[in-house]
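Colleague: Below are structures written as structure tokens.
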Structure 1
Amino acid sequence: MPITQNYRLKREIITISLVDYQICSLFDRQQFDEDDLEAATRGITSATWSLFGVVWPASQVLAAEVSVAALAGKRVLEIGCGIGLASIVLHKMGVDITASDYHPRAQEFLNRNVLDNGLAPMKFQAIDFEQQNPLLGKFDLIIASDVLYQPQHAQNLSRFISLHSSDDVKVIVVDPGRENRAKFTHHMIALGYSHQFTNFNQQLSASVRCKGRILNYQRQYRPLGNDFGIDSRAPG
């Protein structure tokens, strides 16, 4: 389905590590397609419909972070890609990247932006990280930005990551100060991941400043049993 005009769009140039990317996104967070029955079926309301379709500051921080990573031969997954800025950056770098999101319109915008930047089609998977996705496979690097905005996301995201991690996986999550961050780290440690973080406070444009933490996790061991049976009492 092509991008329709039931909502307003904007196009802008976003520069990541001195490289310009042409990005088409929703005009603002007030946009809503009342005819999007697929989104309604998935429980996406008018209040949350637009969240996938704007370039969030944390996504720019993530894109800059991965743009300098050495990822040759690595299989990478972006969770909750939204517009997919970080995925597009990695795709342009020649990385084996799979973008993923729950919103039914995310792939349309991703495809448009990939084309507008003169790139070949890239891989996309429609996933819900709060459910099992047995066909998705495992990855060497898993990335995400600003995905911890609901209380249940801390445990559900950690479970999802564990299920789709290779033995020596690395995980990068850019978090702009959500209160569920500590709980997420608690669950990741319980699943056998080491943890480091870097604080950031960046002026992304004349009017946009973003601060928070870049969370880095690395698998140390794989716990026995079903990853969907986490003992939440494990020390964190």
Structure 2
Amino acid sequence: MKPRILIVDDEAPIRNMLAFSLNRAEMHVDVAADGDQALARLADSPHPDLIVLDWMMPGLDGLQLTRTLRDRDDFKDIPIILLTARGNERDRSRGLDSGADDYVVKPFSTRELISRVRAVLRRARSESSRAPGDSTPASNRLQVGALVLDPDERRALADGRPLSMGPTEYRLLRLFMQHPGRAWSRGQLLNELWGNDRAVEERTVDVHIRRLRKALEPTGHAGYVQTVRGHGYRFSDVV
């Protein structure tokens, strides 16, 4: 089945060019001219498998729309690629921190964008299946301190309270809880979570670590995710 892609951009020539290129790449494409129209499309149509979203738009811009979608239970798992002319590291971090899965700087080639779209779709499919290297039967609960992860129901609990997090943060937490106390380098986490996808940079790991800590913060468990200076991260209830 063809993947469904929603393109959100206020510039008609860019929308048309992207729609033409993605259609030629065997993808089903829908378009929206701004953030409000995108929300209407999402409400009235089947959910897309991925959203290609321009950052700089009038009204509800790409960053605001990304945050809105990540706060909605029905949309929070849809992968998002941000398009923008903002290419410095600070802006890239802002985009990823907002909840985007990838970030493409203008000008870009359609070949590059199609490669990024396919890579993010592959990661999304892998996130709906078993985590790489996972040998734990799905029927086994994982527990570290007051945190419990239930693979059967695909949810995490803290003191019996469900935690809200994205699919990558869930997989990261699952990996951590399978190996409590182990120190992971960013490269090791990158390899476990994204495999051989070299389009993903090591600093992306830091973004998902921040998101995981944010998800654990309301129940007072953010401190379980510990920085190992000069190396990476570990997960432990021993502070």
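Read-outs throughout are calculated quantities, based only on the coordinates presented, and are distinct from any laboratory measurement. Worth saying up front: this structure is predicted, and the values here are computed from it rather than measured. Cβ atoms are built from the backbone, for glycine too; each structure is taken alone.
Colleague: Taking helix-only ellipticity at 222 nm (-39500 (n - 2.57) for each DSSP H run of 4 or more, over all residues; to 500) from the coordinates of each of 1, 2, which one would give -6500?
Modeller: Values: 1: -6500; 2: -12000.
For helix-only ellipticity at 222 nm (-39500 (n - 2.57) for each DSSP H run of 4 or more, over all residues; to 500), the value -6500 is produced by structure 1.
Colleague: To which of 1, 2 does the computed value 0.95 (Rg/Rh (Cα atoms, Kirkwood Rh)) belong?
Modeller: This figure was derived from 1.
Colleague: Who wins on distance in nm of label points 7 Å out along Cα→Cβ at positions 42 and 74 among 1, 2, i.e. which is largest?
Modeller: Values: 1: 2.7; 2: 1.1.
The structure with the largest value is 1.
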